[in-house]
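Listed next: structures, encoded as C-alpha cells.
The numbers here are math on the coordinates, done by the rules we state, and not lab data. Predicted model, so just to flag it, every value in this text is computed and none were measured. Cβ atoms are built from the backbone, for glycine too; each structure is taken alone.
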Structure P
Amino acid sequence: MAAPAIAPVAAVEALFGCAGQDYLGEAVTIAAHPLQAAALARAAGAPDALVAAALLHDVGHLLDGATDRGHGADGARWLGRWFGEDVTEPVRLHVAAKRYLVATEPGYGARLSPASVETLHRQGGPMDEAAAVAFARDPRARAAVALRRWDDEAKDPAAAVPPLDAYQELLEGLAR
C-alpha cells in the first residue's frame, strides 16, 4: 500500500520546523532560503516540479549525517521516496550546477556570496572541461542551472515570501 500523499508534506514540515538556524554563514536561515528560492521559481513561471525542487533543494542539509558536498545527493535520495526525477534530479544536481557555472560562465563566481564561495571549495571547486561538457549533456542540467540561479538569489534577509504551507497542494499533487 502506498504512503498517503500527506506523508511528504509532513516530513518536509518536520525538517523545516527545526530549520531556524544559520544557513552556512548566509544572511538568511536555512528555512528562509528555500522558501525564497521557491518563490523566485514560481515568479519565473517554472513548472510545478521545478518549484518543488527549489523549495526542497537543501533538505539534505537538514538530514542527519549529510555533508555539504553531498547534501544534493542526500536530499534527492530522501525525496525519492515520494517524488519523481523532475523534482529529485535538479536537487541532486544543484551543487554540480554551481561548479559548472563557475567553470563556464565568466563572472559567475564573482557574484557568489562569500559563504557560497567557501562551500564551493568543499564541494570540489569549478568543474574541469570534461566534467563541464558531461554536465551540459545531462538532460536535467538546464533545470539544475535554473534552480542554481534561484538558489544564488535566495539570500535576502528582507524578502517577504509565502510560508511553507503555501506549497502543500503543490507537493501533494507531485507526490506519487
Structure Q
Amino acid sequence: MEVLRKDFKEILGAELISVSGGLLAGLLLAIFVDKLLLIPGLLILLPGFLEMRGNISGSLSARLSSGLFLGALKPKFGRNRILRGNVVASFLLVIILSLLLGFVAYLVNLFVLNTNVPSIILVSFIAGLLSNLIEIPLTIAITFWFFRKGHDPSNVMGPYVTTIGDIVSIVALLIGIVVV
C-alpha cells in the first residue's frame, strides 16, 4: 500500500506540473501568435513539432531510466557508451524529423495553400536544433536527479519532458522565425 501511495504522489505531482506547463505553453502561443502567422503554414508545422519533442525526450528518459534501474548506467554525466548512444540517437532523430516536418509543411503550403514558402524548412530545422540543445541535457539531468532522490523516473518524466518540450519548442520556433 505504501508503494501505491508513493507512486500516486509522484504521478499526481508530475501531472499537476504538466497541466501548469501546458497552460504556460498555450499562453506563450497566444501571446506570440502574430509572429507565427508571419510565415504561412507554420501552424501546420506546430502540432507535429510539439509532439515530436515530447515523444523523443520521453523515449530518451525511459531508456535512461531502464539503464539506471538495470545498473548499466550511473546517474552522472560522464563518458558512458549507453548515455552517448542515446544522446546521439535522440539528437539525430530530432534533426531528421525537423527537416521532414518542415518539408511536409512546405509541400502542404505549396499544393494546398498555393503559397511557396521554403523558409518553413529552415525554421523547422533551426527550432529543432535549438530545442535539442536545451531539451536533451535537461532531460538527462532531471532523470538523473529524480533517480538519485529515490523517485522512479518512469513515473514522472513523461509529463515533465512533454511540458518542458512544449515550452522549449514554442520558444525555439519563435527564435527560428526571428532568425529566418
Structure R
Amino acid sequence: MQELIGFGYWRSLYEPTLPDPEWFVDARWAAATRQAVLNYLQQGHPLLHFMGYSWCRFRCGTASGAMGTADLTDGTYCWPEGLRHYLLKHAVRLPEPLVQHILAQPAFPHSKAAQTSPTSPTTLTWWAAQVGWNPTKTSFLSESDEEIRTYVRRFDSGRMDFSDYSAAGLEAIERMVQQLRSVNN
C-alpha cells in the first residue's frame, strides 16, 4: 500500500510541529492557477471522516461546520476538506511541488484515489518541513483565547503528558508556549 503524503494540516496547540497557514499567504498567486488547484482539491476522494469539525486558524468567523470533517485524497496526497477555505478566503498558496503535481494531472485520478483506504499510511514529514514565504507570521493556535490560557496554565503546572512527542516536538511546544506567553501578557 502506497504511503500518502499529507499537506494542508495546520499548526495548533495540539500539533505544534505543523506549518502555520499564515506562512503561506500570497495574495499575488495567479488567479487561474489558484482556481485550477481549487478545482482539483474539490474532487478529492473521501479518505477519513472525523467526529468533529475543524476551525479556521484565522478565526474569520466561518462556521466550523463549513470547514468540514473529512480528509480527502488523490491517491498520492491527502488533505483536509477545509483546505479549500484557506485558498479561497485567506489567499493561501500551496508549495510549488504540490501545484506542479496538480497541474501535471490530465484529469483527477479518481481510480487511483478510490484504491486508498482509511488504513492507508500517511506521512506529514514533508509537510512539517514547509516554511512558506512568511515564516515569521502566525495565525491563531486555538479556536478561542480561553483554550490558549488553559493550555498555558496546564503546561506551567506540569499537568500535561508529553510522552508521545519527539525531541523536535518538545522543542516546538516550548517555542509555542513562549510565543503564547508573549502574545497573551
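Structure data summary
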| read-out | value |
| --- | --- |
| Relative contact order in percent (Cα under 8 Å, 6 or more apart) - highest-scoring structure of P, Q, R | Q |
| Test item: helix-only ellipticity at 222 nm (-39500 (n - 2.57) for each DSSP H run of 4 or more, over all residues; to 500) calculated as -10500, pick one of P, Q, R | R |
| At a computed 35, 28, 12 (Cα extents along the principal axes in Å, for residues 27-74 alone), which of P, Q, R | R |
| At a computed 24, 18, 15 (semi-axes √(5λ) of the Cα gyration tensor in Å), which of P, Q, R | P |
| Identity of the structure behind 16.5 (criterion: mean count of other Cβ atoms within 10 Å over residues 51-58, calculated), options P, Q, R | R |
